[in-house]
1. Assuming 2.7 is distance in nm of label points 7 Å out along Cα→Cβ at positions 105 and 177 as calculated from a single structure, say which of P, Q it is.
2. Identify the structure, out of P, Q, from whose coordinates helix-only ellipticity at 222 nm (-39500 (n - 2.57) for each DSSP H run of 4 or more, over all residues; to 500) was calculated to give -9000.
3. One of P, Q was used to calculate distance in nm of label points 7 Å out along Cα→Cβ at positions 25 and 169, giving 3.8; which?
4. Of the structures labelled P, Q, which one yields 1.00 when Rg/Rh (Cα atoms, Kirkwood Rh) is computed from its coordinates?
5. Out of P, Q, which structure matches 5.9 when distance in nm of label points 7 Å out along Cα→Cβ at positions 33 and 241 is calculated?
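Derivation of every value follows stated rules applied to the coordinates shown; laboratory data play no part. This structure is a prediction, so every number in the text was calculated from the model and none was measured. Cβ atoms are built from the backbone, for glycine too; each structure is taken alone.
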Structure P
Amino acid sequence: MKDTARNTDLALNLRLLCSYYKSIAEVCRRLDINRPQFNRYLSGQYRPSANTLRRLCEFFGVEVHEILLPHDQFSRLVQLRPQRHPAQVPDDTLATHLQQLSQASNRALERYLGYYFEYYLSMSAPGRLLRNLVCLEQRKGQVVYQRTERMQAGPGEPICHNRYQGVAYLLTDRLFLVDHETINQQEISQTILFPSYRNRVSRLTGLKMGVSDNSERMPCCARVLYEYLGHRVNLRKALSMCGLYERGCGEIGPQIWDAVDNRMAPDEPLFRARHSPGHRSGH
């Protein structure tokens, strides 16, 4: 019974991973695997050999022990962690350039790995603050991240999650984060942050550029704050704290509201980021 249950969970987990692709046929073609054979894995009739299972996990960007988890637990894991879906083979020049950027920044980024709350004034709900969950981790020589939005149109409305996946670089004293929205694939956003000059990472500030999540799709730029949570968090609790907040609600401190205020000083010729409190002016 135990093996049957594990095969069922494995089949459901494979179906979930395949749902991120256009079709089962595309998955089989890219895996170079026989379609009838793959269908038997999806139905739970057969379990892949150890070698085939490793190939599947490498393709989908998960670990072997993860894909064998109970389906409910695996679904939450996939939702909250960056996926490593294999991309199209890039141009050699571009691949070399990106590899050089990664090599130049990965070691310096190690102290920034972990979970963060991201705060900025919503681009589609004026005056309200958006808190998201971000996870930075290192995978195969590249620092990647996932940003998860928890949105609710109104009281009683269903909660939906938007997921953004991206890459991070630390180049000449600035953190660069570039991501794309994974479900509808309608947006690329960029965030530039000041690094932390303290022994421990706590809060990072900078600028974020993207488009509003409504029919207007207005290009916008906003001040942003990243609040470090640690290498491990209670994911369910952290996600439940994400969403839109009104000023004065009491759940977001005034220091955070001040840090993401988008007003410009009279003598500022351009919209600029602001250093976080406690930043040493010598840097």
Structure Q
Amino acid sequence: MGAVGHAPESRQVSGRRETRMETLKEKEWITLNKVILEIYSIETMEEFASHILKICRNLVPYDMGYFLIYDETEAVRVETGYSAAEGMDDELFSVYLKEYYAKDYLQYFISLFKESACYRDTDIMDERLRTKTEIFCHFMEPNGIPYGAGCVLWKGSQMLGVLNFFRSETLGDFTDKEMFILNLLQDHLAEKLYQLFLGKKSLAQNRQAEKMVRFADRMGLTARERESFTLLMDGKSNQEIADDLSISLSTVKKHVVNIFDKCHVGSRSQLRQAYELQEN
């Protein structure tokens, strides 16, 4: 079987790359399909970033890389098992996050898109300017990784993460074929990451609901008191609870008094503390 796909090959035109098509070989497509299947086989958020960094090396070789996972506020999640690095030690990864991430010219690229997109550093800006940036002069060049490429991952209006690879002069800049491969991978990465994000969120919500049920059981709350208790934990006022449950304000006040009595507390803040300190 001959070529079964095409990837763009570049040439320089006025400082920018213009592309034409070249072929992907059957073996490359087979490897790509295996990687995509492996992406969807990852079961937990905790293993996603580190696993992706490892399997992507089969398609796009690199010297150092990182995968930053974002939370709902688009802040980088640095908990163990979420964001991860490959080929760089913890100290170097920490230095990048603390000192260079916010200054990275990648931020300019991110600001331009509200959907998944791939990038190559040498396409983001003129090379003469790029090699004078702070991150290039003080991070990339001293660590022998002058080239970079990767994907910014979005799902709908939510930014999910950034997968970034660095290369040495030995490996050279990322080719158009490799950029084509990253383009093929980006939607699969975003889709699976979003599935895991929803699963994690759903799991957290389920655990919270179970915790509320256990507390209500221990305190002997009635069905109506449980409804009021749940809304109290959401920070609702008595009037908001009355509106949500379609009951009178006086009835809500009675429920709240009963809840306080059964939980041996005298205020909402004490109720919250009793709930948070309950035994699992």
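1. Matching structure: Q.
2. Answer for the origin of the read-out: P.
3. Working: P: 3.8; Q: 2.9.
Structure P accounts for this read-out.
4. Working through the options, I get structure P.
5. This figure was derived from Q.
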